[in-house]
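Coordinate-derived values only; no laboratory data. Predicted model only: the values in this text are computed from it and were never measured. Cβ atoms are built from the backbone, for glycine too; each structure is taken alone.
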Structure P
Amino acid sequence: MPGSYPELPIVVLDALMPTAQRLVVNRRGSTVWDVESQRGRYAVKVGHPIEATADLPAQPWTALAPAREGGVLHRLGMDDVAYGEWGRGTWNLQPWREGSDLYQLWEPCRKKDSPVEPHIRVALGCVGALAELHAMGWAHGDVQPAHFIIGPERTHLIDLALARGGHVPEEYDFPFRGCLVHYEAPEVARSVLGTGEAEPTPEADIYALGASLLISATGWRAIEYPDDAPRPAQRRAVASGKRRPVRAAGKLGDLIDTMLSPAPGDRPTIQEVRGALC
C-alpha cells in the first residue's frame, strides 16, 4: 500500500474503469474518492480498521462502515450502489452528490458584523432530506453539517453508515457507539457513557439537526467544553444538557432552541420543524 492511504481497490477499478479520480477525504479509518468513469461520477468510500494508540482504543468498526452503508442504501431503494470487501476492510460506491455542505454554504453568516442571515430555504432543504429518511422508518444517527449537501436541485443527506431502521447484512453490522459529540443528543451521550452503546432515534436526529443549524449559522457549538477535552469529558458536558447562551437570528433561532431541548419528548418532530419554517 503506497503512501499514507489505501489506493482504490482493484475490484472498484475493474467495476468503474475510472477516467479520473481525486482523493477527497483521508481520515483515520477511511478514505473517500471522487471518481469519474464511463458509467458516471461516483463517490467511493474505502474503510480500514483504526489501530490502537496510547490514547485511544482500536476501532475495528471503521473497516465495516462502507459496506454497512451500502447495505442501508440498498434497503432505501437506491439501485446505483455497490459494496464489498477488500484486503483491509470494505468499500462502497454510490452516485456523487454535487454541491456545498451546510457549513460551507453559511460561511458568510458567521463573519463578524455580517448582514447576511441564514437562508430559510436552505434550512428547509436540510429538513426535507431528513424528513424523507424518517418517513421510511430510519434514523440517521450521524446528522452533522458536512452530511447535508445542498445541490442545484435538491439537498442530499449522505453518510448513512450508522443509520438504524431496517435489516442490514449481519456480517457488516456493528453496535452504535455514538457520533461526533458536537451533535450528539444528551440521551445518546448518557447511554454511551453508561453502557458504551446507544440507539439512534428520530428525536436524537432532531437535536443533531438543531446543533448543525446552530453551528453553521453562528460558528458556536450548542454545548460548551474545551476544544482539546477528552471525548468522555465532552460527552459528560453534552449529557448534562446545559446549553451555552448562543442563538441564531430570527425565527430560526427560536426553532433551534426547541430542537435542542434536553428532553427528547420536548423536541418537535421533523414535520413540526418543517411547518415552523414554512
Structure Q
Amino acid sequence: MQPDYKQLAVLQLCGLNARGGNLAQQDAIGISTQGEVPGKWQLWQHQTVAECMALNAEETLLVVADGVSSNPAAALASKTVVHYLLQQWQKTPFSSKQLRAAQSYLADTLGAKRQSFGAATTVAALAIKADRFIAINAGDSRVWRLREEQLQQLSVDHTFQNDSPELQQQDNLAQCYQAITSYLAADHEESDFAIAVSDGALLANDAFLLTSDGVHDVLTPQELSAFMLQSDMSLALEKMHQQLLARGAPDNASLLWLRIKG
C-alpha cells in the first residue's frame, strides 16, 4: 500500500512534582520527512506542545527519546540523539545501525565532557517508506500500531522484569524491576545495548503511536486505543492531554500519533 495522506498529532508536556510545579523537560521528540518536502525536519523539547498537522511526504521518520533522569545531562542526551537521527536519516536508510551510530556520536560528544559523561536516553523510532514500516527501540519508550481497531505494541520494553522469563510471570513486583536495562549512553564502554526491531507492510488506515513512559505508565493500552479510534484527531489529542493532567502527570509525557490513509 502506497500511503497518499498522513495526519500527525504531537503532544508533549512537562510532568508535575509533588507540589504541582513543572519538572524539567527531559523528553525530546522529532519528525523528519523526505519526498515532496525533502530535507524537512522538526524537533520539540518544550514545556507544552499539542498540535495536529497534515503531512504530504512520501517518507517519514518519527522519534521519541526519554532522557534517563538518574544520569547527568538527561535533557541534552535525548535532544542530541533525536537531532542526530533526524539529520542522518536524510542521508542513510533507517535501521538499527543508526541507533548504534547515535550512541557512538553521543559518546564522542557528551562523553568527552566531565559534566555530561554517562548521559543517557531511551529511544523509540518509526520509519515509513513506500508501503513498509520499521519500528526500532532501546529502553522503555514504545511504538504501537492500531490496525482494524486492535492496538499492538511493536516495541519491546527493555526492563529487568521483561528481560527475565520468570519475572514476566509475576505481578506486583517492586518498582526496581521496572528499571530499564537498555539505553544510549555517552560512554563508549556502553555500546553493547539491546535493540528491538519490528517491520512489515502498511495497510490502509493503519495508525501508529510513539510514547514515552510518561504516557503509557499513566494511560492504559485500552485508553490509548479508545483515543486513537476517535474520528476527530484534535479533540482526541486534547482529551489525552487533559487525562494526563487529571492523573497528576507524574513524569514528562511525549507522544507522536500518525494516521495513514490509503
Structure R
Amino acid sequence: MTGLALYDRTAEDAAAAVIAAYSTSFGLASRMLGPRVRPHVRNVYALVRVADEIVDGPAAAAGLDADAERGVLDDFESETLASIERGFSANLVVHAFARTARECDIREDLIRPFFASMRTDITTSSHDGASHDVYVYGSAEVVGLMCLQAFVNAGSPAPRIAEPHLVEGARRLGAAFQDVNFLRDLDHDAGELGRDYLGASTRADVLARIDADLACAAAVIPELPADCRRAVTAAHDLFAALAWRLRSESAGDTRVRVPNPVKAALAARAWMGFAPRSVRA
C-alpha cells in the first residue's frame, strides 16, 4: 500500500486511535459495527472529539485565551469544509472525516451547526431551555445524523435520504446521550468550565426527557441496516444504564459510571441480537 491509499489508511488509523483513547463506551460500540460502516463512525467521532477538546480545556491548558480558541476552532471548521471539497487534508483526522463526508453525503447543513455549538462553549456560560435545545441539536443531534448518513450511504453507489422516522430516532438518541452527559458532568461543568447547560430544568425533568428520547430511539433501531443494529443497541443500552444509575443515585462529586462487567454484559446482549433494553430495566 502506497501513496493516497496509505495516507487514507493512516488517517483512519488516527481516527480509530482517538475514539480508543477518549471513549471506552463508544469504542466498544463501534467495534460492533460491520466493516462497511465502522471506519466512517470512527472518523465522525474523531473530528467531533478534537473540536470538543479545543473548547473544553486542553487548548486553555496550553495557554490559549478565548480569542485564540475561537481562532483555532474557526480554522478547524474551515479546513474541514475545504478538505471535503478538495479531497485532501494535511490534518489526518480532518482527512479521515472528509473521506466519510464525501462517501456518505454529510453536508454543511450538519457540519456548521456542530461548529456553532462548539463556538457557543467559548461565549456562553449559562443556558435556558431554548438555548439548551439549540446547543444540543448542534453538539449531539447532528452527530447522530452524521452517523445515520454513514449507516444508509456507506458503500452505496449513490447517496440516499434516510427515512424521516430514522432521522427522528437518530436525533433523539443523540439528545439523550448529551443530556446524560450533562447530568454526569454537572460538577465538572460548573466547577472547572463555569458552564450550566441545564438552566432551571430539574433533575427529574431531564431524566424524563432522557427516558422519552431513548424510548423513541429504541423503537427505530430494528429498522437500521443489519450491520449497525447491534452497535446502536449497545450504545443505547449503555446510556439507559447510566440514566438508571443517575436516577438511583443522588447528585454528588463522583461521576456516575457503568462498571466494566456490566458494559460487557450489555454488549454481549446486543451482540446476540436482543432488542434495546427498557430505560427502566
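Tell me which of P, Q, R gives 19 when you compute relative contact order in percent (Cα under 8 Å, 6 or more apart).
R
Work out mean count of other Cβ atoms within 10 Å over residues 71-78 for each of structures P, Q, R, then name the structure with the largest result. Write out the running numbers ahead of the final one.
Numbers: P: 18.2; Q: 23.1; R: 15.1.
Top value of mean count of other Cβ atoms within 10 Å over residues 71-78 goes to structure Q.
-7000 is what came out when helix-only ellipticity at 222 nm (-39500 (n - 2.57) for each DSSP H run of 4 or more, over all residues; to 500) was calculated for one structure; which of P, Q, R is it?
This value belongs to structure Q.
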